[in-house]
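Asks: There are structures below to look over.
Nothing in this text is a laboratory measurement; each read-out follows from the coordinates by a stated rule. This structure is a prediction, so every number in the text was calculated from the model and none was measured. Cβ atoms are built from the backbone, for glycine too; each structure is taken alone.
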Structure P
Amino acid sequence: DKTGLIWWNVIDCWPQFSDAVVDYYYVRKLAYYYIKQAQQPLSLIVNDPADWHCQLTAVNDRTAPASGGYQVTDIVTGETFAEGEYEVAAESACQVSAFSVCRGEHRMLLIEWDDHGAKACNHYLLGSPPFKLDQYLDWLARLDARLYHAMGRHEWQAEG
């Protein structure tokens, strides 16, 4: 059994607004980095809340087991929601932790973990829509500084 992702509309063929992930001038759009993040062979992800809790799940698409430390924090306040050690078998997924949340609050959670001595990151948007645009742009700027610069992202900038 194999799974994957099809990159359908990769590049714009002329200057326009579209769902492509790279524009006509070869500048990567924000969606490019979200897709790149989602395609990591080892990822820690947060499930949507159920019964006032979110589950942190480790997903390992590698052929070897993985383990290390992790931390889930609010990107603005630094509040820690979960931290500890994870261990996941090869080519599998497992629940690592569960933590209390309030779905009525709007937060962006930063998920960080160790991956063979390197730091890896992901994020999760907590709360029910709608979200305030100015708040979301602030979160994106914080992600840009903490997460996407490490991935080599430099083209996209939030205007404010």
Structure Q
Amino acid sequence: SSFGGKEGLFAAVIAHMIEEIFDDSADQPRPAATLSATLEHFGRRFLTSLLDPRCQSLYRLVVAESPRFPAIGKSFYEQGPQQSYLLLSERLAAVAPHMDEETLYAVACQFLEMLKADLFLKALSVADFQPTMALLETRLKLSVDIIACYLEHLSQRPAQG
């Protein structure tokens, strides 16, 4: 989309940063074709991107400028979070073909937001906060286990009808 003027330049910078942060490049090794491995792989990349200072700066900028430039907020949401939810739900569909699209999209949203929990806001708010890799791995494992358990539970339920 073309926004024109300062808003256009701002939107172009955001689009470039989002593309860089959320890029699903082919040079990344693919996870094993299991639900847990897919969640772990994507979750680790998401957390790493989320806690990157560039992502935090972008988020602050979008939050600050969206009231004056609503199209920037919309563009950020569509190119960043929404794209992440879609990408994860597609990956989950590849390893859980029996699950419906709507459920997998909802699960992707919950998983990614669960990973953020208190870590993202603390990283945004507390200047010297740097979570340890052990903390990130603990949170990642917990989130993967919760979602994998939920999906396993769903697959065990008798079909409704």
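Asks: For the read-out distance in nm of label points 7 Å out along Cα→Cβ at positions 11 and 43, a value of 2.4 was computed from one structure; give its label from P, Q.
Replies: Value 2.4 for distance in nm of label points 7 Å out along Cα→Cβ at positions 11 and 43 corresponds to P out of P, Q.
Asks: For which of P, Q does helix-only ellipticity at 222 nm (-39500 (n - 2.57) for each DSSP H run of 4 or more, over all residues; to 500), calculated from the coordinates, equal -25500? Before the final figure, lay out each step's value.
Replies: On the way: P: -3500; Q: -25500.
Considering all the candidates, the number was obtained from Q.
Asks: Further question: Between P, Q, which one scores greatest on relative contact order in percent (Cα under 8 Å, 6 or more apart)?
Replies: Q
Asks: Here's another thing I want to ask about it. Using mean projected area of the Cα convex hull in nm², single out the structure from P, Q with the greatest value. Please list the in-between numbers first.
Replies: On the way: P: 10.8; Q: 11.3.
Going through P, Q one by one, mean projected area of the Cα convex hull in nm² is largest in Q.
Asks: Work out which structure the value 17.4 belongs to, where mean count of other Cβ atoms within 10 Å over residues 75-82 was derived from one of P, Q.
Replies: Checking each candidate, the match is Q.
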